[in-house]
Structure P
Amino acid sequence: MVQPKTIGASKTAPPKSPGERRHDLRVVVPVKNEIRTVEAFDATPSEGVQEIITGDNSTFAFLRLTRIVLQNGIANRALGLEEAVYYVNRGEVTLKADGQTHTLRKGDVLYVGINSEVQLSSITSCDVSEFKAVDCHIAHPVQLIRHTDIEGTELAADLGSRRPMSKRTVFKLVDKNVQASRLLFGDTYMAQKGGVGSYPPHFHGPDGPHGLGKNAKEEIYHFRCETDIPGDVPYVLQNCALPEEKVNVYAHIFDETAINVTPTYHDTIAPPSVDFMFTWCLASFTEGHRDWAEIYNKPGYENEW
């Protein structure tokens with residue numbers, strides 16, 4: 001198992017509107033010689049509550065992302081027909097929901113179901129990601145998932161045995177261990193710098209390269225990266241080839257960037273000097289259909305896990 005660790009400097013920036021958060025990436029598709037636009041979002045947090053991905057600044061039907069940074073403060077959140085996971089990037093936060101109070105630290109997650117009032121508070125400081133799925137209709141209870149409780153279990157999946165550069169641990173924090181309507185969530189840590197994540201190329205349209213059917217899932221990746229080269233700007237290369245394409249198409253993704261990987265293959269390549277981790281969140285198109293393993297591998301990569 002790869003041990004979780006803190007990657008990327010703690011940073012904040014002036015507030016931005018959701019429209020300002022989106023910054024499309026443009027990449028050239030080999031062979032076709034066309035330009036592809038990829039949805040990316042500046043996820044650098046600001047103090048208070050900042051919407052990163054919304055229904056207005058993205059094509060997501062279900063997924064949303066908000067960052068909440070508190071310095072000895074309080075934030076209130078109201079969920080309608082939405083379920084949410086609250087993931088602690090840094091610090092310590094106390095969450096109150098449905099009559100329960102829990103204190104979470106780095107890597108911990110609280111699942112909160114529909115029609116709930118949530119209060120976040122910190123007497124020191126905290127940086128929390130709120131991943132939501134909208135259009136949910138089944139009520140599920142509040143559930144606490146501590147990162148340390150799944151480490152070393154089957155929910156900490158060690159992958160990449162066939163390719164040493166792709167060795168990593170995928171911590172499935174919200175999976176079959178949690179009752180939910182649409183959401184699956186976790187974080188991934190690489191075994192070494194210059195690693196290859198999410199390998200082999202795959203996407204969550206299990207019907208294959210013919211589009212996204214009823215069993216498909218939307219997905220957000222949120223990256224943290226750092227480099228051991230002084231003064232350098234770390235980045236990773238993210239595959240954004242469509243499933244019917246035989247070529248690979250890579251975009252540069254920098255620290256504190258969130259990206260929509262729904263319609264494309266997703267594997268991630270880091271330069272030799274770069275270490276990275278990412279949180280990932282999936283929302284099932286069909287409520288209650290949350291099989292994480294339903295994927296479509298790029299042809300020729302079927303046995304690469």
Structure Q
Amino acid sequence: MKSYKKIIFLFLIILFFSCILAPIKKVPLDFMLEKTGFMADTVDYENGMYDFGKVMRRILMVVALIIFIVFRKSLRFGALVSSGLKIRPGFLRQFLFGFFLAGTPLLIYYGLGLLTGAWIIHIDYDSAGVTILYIIKYALIGCLIGIIEEILFRGFVLQSFLESMSLPVAVCACSLIYSMLHFFKADVFVSTGFQPFVGFVTIAQFFKPIFFEFFKNLPAIIGLFLVGVVLSYAFIKTKSLYLSIGLHTGMVFMMKADGMFLVRVREKLGWLFGDSKLVTGVLVWFFLILILFVIKRIYSRTVPVNQGNDI
């Protein structure tokens with residue numbers, strides 16, 4: 001079976017078993033919420049109703065982890081990922097350069113936003129100490145998200161696709177999956193009590209933004225697709241995950257930390273600056289394409305990843 005078919009089959013297995021486990025997980029959760037209020041804030045519990053979408057996302061992650069462990073040999077997950085995480089000279093420099101390369105255009109973006117009034121200054125902190133703690137927190141969150149998503153998408157999915165696809169097709173396919181999965185979520189409020197099909201109902205709601213609100217979400221899909229292309233290109237040019245992890249970390253950090261100092265005036269120049277997601281704006285698209293050219297220029301002598309072979 002070709003690698004991309006394995007990944008599609010794997011995705012379907014994860015969805016199916018998550019749907020089967022969802023009502024089983026719901027029983028003890030209902031009991032804890034009604035009797036003790038445990039985790040009430042986490043799932044927005046109020047008046048016997050709560051957001052099962054948040055619960056389902058955790059179930060999906062746990063099931064995915066178990067499936068990856070069970071099928072690790074046939075998927076060659078460990079071998080593919082370890083090749084991308086192999087410690088090579090300059091790996092830390094690549095990570096820091098990626099962080100800088102992601103952060104600098106966003107600083108310019110915020111500066112232009114302030115000049116045009118699309119963003120305004122709004123200081124939201126109590127003290128310098130609190131600010132430093134939040135900056136450290138956002139940096140750690142950015143690093144964690146960067147590592148996890150790059151291991152999954154560039155370390156595993158992209159390399160798997162390269163074994164049976166041409167490089168441009170593999171990059172586009174991986175980037176499209178990366179983009180679409182960001183919309184695979186929804187707020188699904190349910191009442192307490194046993195509901196045997198709650199998993200299937202929740203998954204159906206997860207697919208809604210992709211299939212029934214596609215054009216509404218198209219600007220964000222394009223922006224996230226370009227992000228995926230940039231991260232994939234960084235991996236291909238360096239044959240390592242550290243540059244893409246740095247880029248990913250920098251993007252997440254900047255978009256989380258901006259709320260401490262700035263606030264978006266969303267009705268102003270939305271086509272240019274986007275909304276709260278940023279990637280919906282043309283200006284961010286331009287900067288992403290610019291990052292591609294910078295990576296190409298700096299790593300122009302790097303030998304591309306070979307399709308059909310391990311890195």
Which entry (P, Q) yields the derived value 30 for relative contact order in percent (Cα under 8 Å, 6 or more apart): Q
Structure with the greatest value (metric Kirkwood radius over Cα pairs in Å, set P, Q): Q
If percent of Cα pairs over 18 Å apart, for residues 54-213 alone is computed and equals 76, the structure in P, Q: Q
Of the structures P, Q, the one that 3.2 was derived from, the read-out being distance in nm of label points 7 Å out along Cα→Cβ at positions 134 and 158: Q
Origin of the value -21500, where helix-only ellipticity at 222 nm (-39500 (n - 2.57) for each DSSP H run of 4 or more, over all residues; to 500) was derived from one of P, Q: Q
Given 3.8 for distance in nm of label points 7 Å out along Cα→Cβ at positions 46 and 70, calculated: source structure among P, Q: Q
Computed 0.9 for distance in nm of label points 7 Å out along Cα→Cβ at positions 110 and 254 - originating structure among P, Q: Q
Among P, Q, which structure scores highest (criterion: distance in nm of label points 7 Å out along Cα→Cβ at positions 30 and 166): Q
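Any read-out appearing in this document is the output of simple, stated calculations on the displayed coordinates, not a laboratory observation. Predicted model, so just to flag it, every value in this text is computed and none were measured. Cβ atoms are built from the backbone, for glycine too; each structure is taken alone.
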